[in-house]
Structure P
Amino acid sequence: MTNTDAATDATQAGGDGLAPPVELEDPSLTPQQRMDMLDQEADIAADFLEGLLDLLDIAGDLAIEVQEDQAVVNIEEVGSGLLIGRRGVTLEALQELVRCAVQRQTERRSHVRIDVEGYRTRHLDKLRDRCRDAIAEVRESGEPVRLEPMDAFERKMMHDLVAKTGGVASSSEGHEPKRRVVVHPDV
C-alpha cells in the first residue's frame, strides 16, 4: 500500500485523515476511560472559568465534582448573583461558553455542567417538587399538566422522575428555548 492509498483510506474512514473522536456514550469505553474523559472536560472547563473570572476581576473558588455521566464545576464564594443573572440567564450564557470551549478542545460533545453557588442544584430541586405536584394533580384530575420551560438536562430529569412513578407518563412539547415537559395520565 502506498502512502497515497493509506491517506485515502484514512480520509474515507474519518473524513479528515484522523479517527473520529470517541464519545463518552461509546459502549466500548471502560468506566475508568469515561471518568478520565470527564476529568479532562472538567479541567478544560475549570481553566476556561478561571481565566474568565480573572478577566472580569471576580473572586471565586472552583469546586469540581465528577459523576458517572457528567462533571459539575461549581463556582463558589462569588458573593453576588452577577454570574447567575435574572432567572439564571447569565449562568446559561456561561454554560454555553464553557460548552463551546470544551467541545473545541476535545472535539466531542461536552458533559460539563456549570453551577454558581449551588443555584442549579436548588433550581433543580424546585423543579422536582413542581413535577411531583404535577404528578399528584394528574393522578387526581386525569388532566395533563404542563410544567414551565426547561433546558434539555432539566427536562431529562423530569422525564426520569415521571418514569419512576406509576400511572403517569410525560412528553415534551414546544421549541427551544420554551420547550417544556407535559405530565399526563398513562394510557
Structure Q
Amino acid sequence: MSDFLDLCRRRQSCRDYADRPVEREKLINCIEAARMAPSGCNSQPWSFVVVDNPQLVPEVAKSTQHFGLNEYFEKASAFIVVLEEHAVLIKRIRAFIDSQYFARHDLGCATMSICLAAEAQGLGTCIIGVFDRERLCELLGLPREQRFACVIAVGYPANDTVRPKVRKSMEEIAKFI
C-alpha cells in the first residue's frame, strides 16, 4: 500500500516540461490504465485522442491558453483529450436515471488512472479544464457536438522536485463510525 500512496503523493500538476518527446508506448500504457478504470454498469463512457504529432501538439497547446492561462503547456510533448461518450446503462437502471448519470464520475476515474500511470512511468501531467472546444474539434476532426471531459498535458518534467501538497486534514474530510 505504501507504494501506491507514494505514487499518489508524487503525482502533481506539472507546469514545466523538458524538451523531450514521450515514447508512444508510455502513452499507450496511460490509455490502457484508463481502459481498466471502473465505470457505472461497465458503460465505459469515454474515448481518448492522443496527440503526439510534433506539428499538432503546439496547436493543441494554444487551444488551452484561454484567459491568459496555461502558457506553460507550450512545452508539453503530448496531450490526451478525454472525451465523454454515450453511456449504455443496464435496463433496470436506465429506466430510472439519465444515461449520463455516472459519466462524470467514470471520466474522473479514467482521468486519474491516466495521470497515475504517467507518474509511474516518470511522466508529468496536468489536467486542463479550460480550453477552446471548437478549435479542438476542428484540429482533431471531431464533430462540433462532441462532449469533452478534459485535456491532459503530458511530458517529462523539467525537474523532479515534488512541491509540498496543501490538503485538508483527515479530520476535516473523513468521519469514521
Structure R
Amino acid sequence: MAQDLKDGIIDRFRTLPMSTSAVLIGRTNSDLVLNTLSVVIMMGTGFLVGWRVNTSPSEALAGVGLLLLFSYAFSWVMALLGMSVKSPEVINNASFMILFPLTFISNAFVQSQTLPSALETFANWNPVSALVQAVRELFGNTGTVPVPDAWPMQNAVLTVLIGTIVMLVVFVPLCIRKFASISSR
C-alpha cells in the first residue's frame, strides 16, 4: 500500500467508478493468494525433511485454513500501517518492530516455560503463540511438550478465531476509512 501510494497507483484508481473498498479487498486477497502459495511451499518442504501431519485430513485443512485466516486478518493490519506511513521504507521498519517481538517472544522456537517469568507470561498470551499452539494441535504435532496453563494456550483454536474476528472487525473499517480519506485528497 505504501509503495502504491508513493507511485500514484491509488490516484489512478480514484478516477475509476468503483467502491473505495475494492482496492483494499483486492490487495488483501492478493496477499492471501501469496500466503497460500507460501504455506504450500513450506508444507512441501516440511514433508521432504520429515514433517508429518498426525491428524485427519479435515483437521489438517482446518490448520491450514486457520493459518490463512490469521494471515488475511493481519494483512488488513499491515494495510492500515502501509497507508499511515510516509514512505515504503518506513513500513519495513514499522513491521519489523511489530513482528519481531511477537514472533521471537512466542512458543514458536522455544517452550514458553523455559523463558523468564515476565517473558513467559507475554509468550503465553501472545497471539502468535496461540496460532502456533492451535496449528500444532490441528496438525497433531504437540509431541511431549506440556501445554501451559494460560487460557490462550489451553484454548488455542478458539483464541485465534476470536483474535482474527476482532482484527477483521477493527481493522477492515479503519482501513476503508483511512483509504477513503487518502483517496479524497
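We did not get these values from a lab; they are worked out from the coordinates using the rules stated. Since we're looking at a predicted model, the values are computed, not measured.
For which of the structures P, Q, R does the calculation of helix-only ellipticity at 222 nm (-39500 (n - 2.57) for each DSSP H run of 4 or more, over all residues; to 500) return -25000? This value belongs to structure R.
Which one of P, Q, R has relative contact order in percent (Cα under 8 Å, 6 or more apart), as calculated from the coordinates, equal to 30? This figure was derived from R. The maximum of Kirkwood radius over Cα pairs in Å over structures P, Q, R, that is, the highest value, falls on P. Between structures P, Q, R, the calculation of Cα Rg over 2.2 N^0.38 Å, for residues 27-122 alone yields its largest number for R.
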